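Got some structures for you, see below.
Read-outs: derived from the displayed coordinates by stated rules, not from any lab. Keep in mind it's a predicted model, so treat the numbers as computed, not measured. Cβ atoms are built from the backbone, for glycine too; each structure is taken alone.
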Structure 1
């Protein structure tokens, strides 16, 4: 279970980092969340038969909690889709998933394909931390790795090949090792003479987009001072290689060591290559230090952070952000000219630093800041207005009432996230008012809205305005982003497909007499 949790959170953070970098390079709107996962896109397939087709397809195996572990052990590689029958994105992707499975099975590849209805198999849902539908997980020798990215066959193939092929290059001897190290930003080499150690090393290597090598040359172990079994890492920012001193059979420990040593103790947000690298691996806590505009003070503060970074090595990444990085200031709701600020980000939750910014105190106080977070003494930051009454027949949600009105109930909830200044949102207001009126007597469905410029909530990432999330009763806090036409009839059809309910009552036709 620990491996599953690590795999899921690792993949998620890697995706968040990539989206952040893409957004920055492309000059994304400052109001977009740079850490938000992008929607898969595509038209929702309304054919109710696609799920039934999947469950009768001979190329995929339907898995439940009872049969799951046994089926996974039958094959070395298993690619499993976790879905929800009511979810539009699951329905849209299902035909492609079946086609992809058929192609691989007919070609005789080593991969077995499976399906799990995560809404029914709650045990598997919790075990693999399924956060959205559909979620694709590749199991290699039973070790899970979640796929994040474009679901096209080309991208899926690249992911599968990377995990099926040996992730480390074989190095014959000292000369091969020396050549392997030339021109690489990060090189990791395992010196092994025991195949069981090598297998664990391969699993760790498959988690990172780095260059891995391996050798069983005794001469190489002597020349590179790496007796069996040893793992060494060479970095472009350090003169000497780092040496792993833990258990070579402990997969989680090796992954944590790689994630720690592949970046310097303090990373500049402006260094996109390091930032990309930083978000790989199992370290889920990041402390962002927003430097002051005055250059000399900013440099002194960066140097002072080194002490805290060394003591917190392997627990947290410390990232410095220049005053010019507007998108990051906007994401944390900070003003670029308000002086130094510090925020901790972990699993989408933000925490405010209350310590000192004095050069001789900041390092110690940041360490204490992390310790308080680890002890559960910090409260996450969420923007919120005071509770608001209904706007006509539409429920108004704010940050303080989000959990109660959306998550902690057994109702279907459709939430419109808007910005008051957004022209499209203004045009959409009559549509939402009409929906509120149509569903006002439907006790199991709530039509709601939230001003996303003034309110925040856990697991809510508004990338653009307007955004509509649908929360299915009994399957919260997960949700589906509506990507159809912003018209009453289209939204009614969307809700009817998922809830089985429609505000339009069927009228009985009055018989009449032919004259």
Structure 2
């Protein structure tokens, strides 16, 4: 992005057209890069003078300054002085006040007194006084990350980003709408994805749109452009507030080149509620895979993207999950309208108990929790309510209801008696062999094995283990015996064989017989 004063746009025809540069400006870009490279080790005032000379030779001084603005960010400047400038100024000014500087001779005396006090040469004082001022700093190093052609591409992108600073609304068509929506949400912008004559159009505004106020969100819009331009095909229309006059900015594929290796935004969640829920759910051992920002769902002429989806591991089945958080009544009404018209899918909605409270109103308007939940249920969706954070148990309980139907059908594919070949095998492995969930095999009969915890073990193996166990053995020795037979759940095995571990402080434990 460039500073606003470096913006180059045309307002021909009432539009707002960034003045992009083509390959004909490659020599100028090369000279700008060369100017920086040629002034490494010199003071900034000499570099600035060389750039000003380049401006005079160019047809457009703003273009040269734009190049310099980008290159300047890659330059390293440093202060070079015999003594710290701030210290030199403090002592010199103190001596000048004592002497009373009015003539060159008095100035020289004050400088000499300061040098004597600091134990340095008077010339060192002179060199240090203003060495930290920008014109006096030295260009210590400069390594351009761009070739001349790449500098032109970066300039065009930065110019377009600067033009978006004054956008009040942005409308985008993209061949990769899912990635685009993800970037919009991470940048904190509100959006609506609508089905239009040209396809799906993403309408983007700032968060204040819900409160009826207009404010510019230029920085976020500018950062969004890099994501927009990453798609193979795209077009963008933006409404620009040009000092009180509305103008339209149009961009499309080929106008700008996206930067490489630069993330649009860190992959964060839209809210702490969502992040907290995702972390707690993924820590569970459930047969559901949590997916973030799944495919868009049709809602009449628009589209909504739920926050999550749960994919069942043992069937082609998906439950969408929307966290309906605290906001204004207008937001609630819009969300309820979406839920009423969304396509026929399995959708679970978490409803914030504070829905309906309007922070902009002096009078609290609250929709009772039961009423809000009832409105969502009336739209034929499953509902859980929450306050502060979504209760994972409530969500798991709903998912278990879906599971029960699948488990019954899965169990029909498993024989009533299961006889694995292995002497020791986990229920998870047995279920995997049949392609079903563990719950579908748990109630089956295992005539040649005993169920020990979550593992099937032949009685002969248990007898062999029992023969090798002796009261008084250390827990480490016991675990070694079990691991040699492919067993890791010591507690379940020992309980089955009638043993227990007697703990000895923090140093471990000893094997003991259970009392009958």
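Work out which structure the value 40 belongs to, where percent of Cα pairs over 21 Å apart, for residues 238-341 alone was derived from one of 1, 2. Computing percent of Cα pairs over 21 Å apart, for residues 238-341 alone on every structure in 1, 2 gives 40 only for 1.
Could you figure out which one of 1, 2 the value 3, 13, 15, 14, 14, 14, 12, 9, 5, 2, 0, 0 for P(r) over Cα pairs in 10 Å bins from 0, in percent was computed from? Only structure 2 yields this read-out. When Rg/Rh (Cα atoms, Kirkwood Rh), for residues 78-277 alone is computed for each of 1, 2, the one that comes out at 1.03 is 1.
Quick check on the output: 12 is relative contact order in percent (Cα under 8 Å, 6 or more apart), derived from one of 1, 2. Which one produced it?
Values: 1: 12; 2: 9.
Comparing all candidates, it corresponds to 1.
Of structures 1, 2, the largest value of distance in nm of label points 7 Å out along Cα→Cβ at positions 430 and 462 belongs to 1.
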